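Down below are the structures I want you to see.
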Structure P
Amino acid sequence: MAANSRNKRKNPKHRAQKPRGNPQKAHVARAPQAVKPATLRDWIGAARLRTLPLAIAPVLIGTGAATLVTVELRWLMALACLIVALALQIGVNYANDYSDGVRGTDDFRVGPARLTGSRKAAPRTVLTVALAFFALAAAAGLAIVIASQLWWLLAVGAACIVAAWFYTGGKRPYGYAGLGELFVFVFFGLVATVGTTYVQASIVPQEAWFGGVAAGLLACAVLLANNLRDIDQDRVAGKRTLSVRIGKRATQVLFTLFVLIPFVIAVLLTPFYPIAWLVLLALLAGLPAILIVWTYREPRELVVCLALTSLTALAYGAGLFWAFFG
């Protein structure tokens, strides 16, 4: 018996196996990491503040165009238009966060983490916030309709909210079919600019249409920069954006055109509005954005490009407002 005990002690198979390293650390490594709830900073980030200039620019241009045919500037109406545009922009950003998150599309994204996709906020909470901003836009829009007595604008407002939701929401979101840029051009360019002019002046001069085209193209450029950044991830996730459909090189060319054509429009306006030459100062942000699109090596670099393009849109809108108002 004693011999058997000694043999067992010598046999490695009978030795107790000691865990390597610190057992507590090993236990922590195996435990699932808890996701911290979203902070106020996270919610503000999810509003995507860098995209808000795209809502401000068409209102500036449309208001400036309205002063060409009206005696005085209608500040309250312009402010209501701005609230509608900003609320819609923030609402669609939260709606995209919700829809892409529940679909699993954001599991592949390169840019900043989203609330739903990162599990920092419950999908229902994000959806509620999106709907709250849509409701705010609807309330401001209703005030515009009552003040202007243009009741048919209710249909336009409803179309804007529906378009904002179905960009990534619903069973067949048009943003997943490569139509995002088209709808952005129409609603965040033409409708926002021309609508702002019409509710203030009851007439739409051609300058509003030119400005609407410019604002729409710059908004599309921002969307292209975003989709170019996520082109590989969207392809994996089955999100057929325009960039996925036409490829990287064509997206770069299209982005360049979308940024530069608005400045061609500005130059065409300079014989009638000399101050429009100052709009070209916005190229100080636009040209570096174009350079980044053509020279980037890591997709994350396009986040800077997106911010610069949004800044270009804001500076462009402010410049045209000054040119028309002055």
Structure Q
Amino acid sequence: MTFALTATIATPSLVLVGAADILDRLVELVLDDVWGTVLDVLAAVTGIEMLGFPFMQRAYLAAVCIAVIGPLVGSFLVHREMAMIGDTLAHSAFAGVAAGLFVNAVFAVTVPPLLTALLVAALAALVVQTLVDYAGAYRDTSLAIVLTGSFAIGSVLVTATDGGIAVGINAYLFGSLATVSRANAAILGLLSVVVTLGVTVAYRPLVYVTFDEVGARAAGLDVTRYNQLLAVLTAVVVVGAMQIMGVILVAAMLVIPVAAATGVRGFKRSVAAAVGAGLVATVAGVTLSYVYDVAAGGTIVLVAIAVYAGVKLVAGAAE
């Protein structure tokens, strides 16, 4: 009887250990065996030493993920005139990070700040959409309410510990190449897959709702559900990009690459062009950040603005 009880208790633990081993092996396969090997080969062929550094490999992987999912979701937001929702959710994520660090400092537990940031940002996204759909609030008003409220909560939590968590939160405010750990890179990769699959599965309804919400309602689509889906996907993008871009600049990758691609005809083509602009901005920004030892987030945004300006100059000269 004792043996049977012990076996019953031990079995779930063995399952969890086995699942953790499989997950670790999968992360090792993607980050080291595939992505790491590719960049190691590039480093050997090109002679660019930094491509072989593990922390830069993780930073480049994060940059590629951000370049894909940012414009992918941002294309819908820009065409719906909801571009600033990214900034609102970034401030909500700041409150989530502050909440995670506060709990860790006060209650001596270990709560991943990225997890609390994701939960709070997703909740804020739903609150914004609820205010728009049911409370009759104008979109910019609802965004302002959630943005200022979230930042207020975050600032209160930071000061509630006599500034003890202020140092820990700086990396999330401004972003950093060094903060992209193996775990964070794996999380961002997983979030990128979730966002890409979500947009792919719901692509047609999302496009319909984006360009003709009234017609979508008349056609029987659950517009509220798709609005909420887009809001939550935006929160996921914001939290994923936050570790390199920082809270202050994270909204840029939802807007600037999309703005650079506005001259491309066809929605799918414009999304592809926006992703291309995002890749140029993030990869070049991460590279320049390492070479000149400057903030990664700010460098990426400046490169993105340069790409936007270059596209507009070329388009203007061609007319």
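Given a computed value of -21500 for helix-only ellipticity at 222 nm (-39500 (n - 2.57) for each DSSP H run of 4 or more, over all residues; to 500), which structure among P, Q does it belong to? Please report the intermediate quantities before stating the final value.
Values: P: -21500; Q: -27000.
Of the options listed, only P reproduces it.
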With distance in nm of label points 7 Å out along Cα→Cβ at positions 100 and 220 computed for every candidate in P, Q, 2.0 is reproduced by structure P
Between structures P, Q, where is mean count of other Cβ atoms within 10 Å over residues 44-51 highest?
-> P
When mean projected area of the Cα convex hull in nm² is calculated for structures P, Q, the one with the largest value is P
Can you tell which of P, Q yields 9.6 when mean projected area of the Cα convex hull in nm², for residues 36-139 alone is derived from it?
-> Q
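Every number here is computed from the coordinates shown, using simple stated rules; none is lab data. All values derive from a computational prediction rather than experimental measurement. Cβ atoms are built from the backbone, for glycine too; each structure is taken alone.
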